[in-house]
1. On mean count of other Cβ atoms within 10 Å over residues 173-180, which of the structures labelled P, Q, R is highest?
2. Which structure, out of P, Q, R, was distance in nm of label points 7 Å out along Cα→Cβ at positions 117 and 229 calculated from, if the result is 5.5?
3. Say we calculate distance in nm of label points 7 Å out along Cα→Cβ at positions 53 and 189 for every structure; which of P, Q, R gives the highest result?
4. Given a value of 19.5, 67 for Rg and Dmax of the Cα atoms in Å, point me to the structure among P, Q, R it was derived from.
5. Suppose helix-only ellipticity at 222 nm (-39500 (n - 2.57) for each DSSP H run of 4 or more, over all residues; to 500) works out to -2000; of P, Q, R, which structure was it derived from?
Structure P
Amino acid sequence: MARPAATLDHVVINARDDMDRAADTYRRLGFTLTERGYHSLGSMNHLAMFGTDYLELIAVPKGATSGRLDLLDYAAGLNGLVFGSEDSAATYAALSAAGVPFEAPVEFTRPVRVDGKDRDARFRTVRMKAGVVPYGRIYFCHHFTRDLVWRDEWRHHANGVVAVERAVIVEPDPAAAARLYADMFGPELVRDIAGGKTLIIGNSRFDIITEATLRQQFGDAAPDAEGRNAYMAGLTLRTASLATAARALRDGNITGVVESDSRLVVPARQAFNATLEFVQ
């Protein structure tokens, strides 16, 4: 059976139970966010839509006693990396045949208001079993209603971002951590990089690196590990213009930004514990 295709659907910032602050932060970072949505599973979200992928802020309501309370078990910051699937049943079958531990598909909905009408966006996810990886949530998302998610009016951002280029995972043993993805997608998609391994995912990649390498790349802009030795650390975002991104960050009163000719780095403390790197 053919392995699933490695494509990026979206990345997830965990706001725990503080969605108001997270949404304000990401708007000040220059992102256009969709209206707050409420999943039938009990979580809520805002999306920043790009060309073929997106960034999701997710949280549970303050004081929630049911629903997605598992989000409170994770630190704030980058917490979910999500692959795309056009056929969740086939994806699950292929992963099971490869011996990779994923749960059976789960379907859910989220109301979306489009053109003055309320519609239901429908999804089916195939999630990696809990505890398989220590650094966050890995899953596949199958969209049944892509027209309710990828809409042109939501793709324009003050910071000029058009795509997620990279996600960064910290792992003490990157080679061991990368074997899981070699089993999922094939060893040819896992490559050597300085300080670790990278997984090629369509036009994007996931870098699995040591904490020492993370500090070399980002210094004090790196996130607070909060005692974790493995965690999702940050994102590299492609913008149409570094000058545009820099202007948006200034307008949003984002402080501590490290600027160079090739990139802008927003410290994790300014982006809900996720380091953001903008490249052109």
Structure Q
Amino acid sequence: MDKKIALIGFGEAGRTFAGAGQWGASACAYDVLLDDPDMQAALADTGVGFQATLAEVLDGAPLILSLVTADQAPLVAQAAAKIIAPGTFYCDMNSVAPQTKQASAGAIEAAGAYYVDVAVMAPVNPARLAVPLLLAGGRAGQAQALLAAMGFENMRIVGEEVGRASAIKMIRSVMVKGMEALTAECVLAAQQAGVLEEVLASLDASEKPKPWEDRADYNLDRMMIHGQRRAAEMEEVVKTLEGLGTGAMMTRGTVERQRAIGDLGLKQPHDGLTHKIEQVNQKGGMQKA
């Protein structure tokens, strides 16, 4: 069967996609860990072929998925740009900054290939080929058709500008990964203090589910009006956590953010989230806060 897709990186994502789509011999992989027994077992299980060099895996493949670690993503793109065939679609599915993807796009497109910014918006398991994908780039529509032919089911084009999909994912991670880190900081301290059940019960009692726009509007409103006072309170929280020995990295950042917005002196926030954001920006808040 003709090679339809090349996989640069055959970790969890590559293995999951190949297995779910039953790509078999229509796919070929390259990975620096190809000699690893687990990697060999995964290749055998999926029936995917493999090549010992990047040049060999790219040869003849109209569609390339880059699925490597974040630190390797720009290096792989630069290396691929030196050998990629014109007209090839290079889908960068790595979790990297928009600027990183824009630099990679410059190299790939200079070689006459088509670079597509793809953001994977959820864990690949258990969603597999139904995992939400955001696509951006001038050839995103054509890439979407190629990916659909390989079995991907849940895709949305978010613009023609490379980096837009990545920006959505990266900025969303501020909240998602930040909440994870805050959760760890909270429960580790609560357990150490012997008050875990009480803290969790208090959070349950105060939690009122709202749309994120409403939550963000309320949170920014409180910081604009009470940021200085809340920063002072959070300094005491830092002391509490440090006294327990569980660490206060996230909370120290909260002190800085609360104080920076409180110091802007915006005691009469405008109605609506976007208007509040405009107030903060007009005060130079993007630099200060």
Structure R
Amino acid sequence: MRKILFFLFGCFIFALQSTEKDPESFPLGGDVSLSLDSFRSLPEGSWGGNMGILGSLNLACALPKQNQGIGIQGGASFGAYGWDGKGSTNSKALELQGFATLGLFRKTPHASGVNAGVCYDWDINSKYGVYGLDPTIAQVRGQVGYLWNQRNEFGVIGSYGTQTAHEHFGALPITFKAINQVNAFWRHHFRNKAHAMIWAGSPYGKGLMYSSGRAGNYILGASFRAPLTSFLSIDGHGVYMGARGGSDANVESKNYAANISFGLTYSFGGQKAGSRPYLDLANNSNFLADTNSNY
């Protein structure tokens, strides 16, 4: 986490040193957001989801090569959930969750062309899931799309879990890992600079919850951003992962994942090609968690 903070601070200092009167030379852009966030994942088991408040910062810094749309991005978020505690652990402690993302991307500077990005995401938790544990897990995520005539982008998003967390609840070993997923997406850009995106796909690879097969049946998601002023916008995102069936009559009610989030975002900078983030910051819609036990 310290390395990520140093990276963000370095981008800011670089931007200040490079700024000229022409705003298109400013290499740094980003978003500051405050949202209401509700999520549940496989680690919640038979208990309900989590409602809380989430703050985030997502920055992008254009690389020096002129007008190529190449940039690096990094950001982090912090959420506080379960303000009255969690009954499953008899604890009044808040559930805390943070995400961090560090990546490299290329956005086409033309009306049509290929966009692509790859990043590494961390999910850092305290009092997480039905057992109230503190796992940290990670994934690598990539996105490739083709922008057509400035308005529509079609592409694929994929992720792969890379860091597994091993915790214990008493003598019971509990494992956490990101769910591998692949999705096709469509993003539409409106003339007023609003945009909306939908995606659909599936988990892939062997999950932790079941003895064989995937963690879920399908994934459906959507996001949007609508400007209120030149700098302020409302935005939101959501996802649903359908649960697999099983011999337990209640297995579907325990093993689905969902997220819905709405908030306000302040955007700044971003006039230079490559100085607006291409990839979304990691969140509970694009980073789904698996576990081996969730009574």
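FYI, it's all coordinate maths here, none of it is from the lab. For clarity, every value in this text was computed on a predicted model and none was experimentally measured. Cβ atoms are built from the backbone, for glycine too; each structure is taken alone.
1. Details: P: 16.5; Q: 10.9; R: 21.1.
Comparing P, Q, R by mean count of other Cβ atoms within 10 Å over residues 173-180, the maximum is at R.
2. Working: P: 5.5; Q: 4.1; R: 2.5.
Value 5.5 for distance in nm of label points 7 Å out along Cα→Cβ at positions 117 and 229 corresponds to P out of P, Q, R.
3. Details: P: 1.2; Q: 5.6; R: 3.4.
When distance in nm of label points 7 Å out along Cα→Cβ at positions 53 and 189 is computed for each of P, Q, R, structure Q gives the biggest number.
4. On the way: P: 17.8, 51; Q: 23.4, 67; R: 19.5, 67.
The read-out comes from structure R.
5. Details: P: -5000; Q: -17500; R: -2000.
Derived from R, not from the others.
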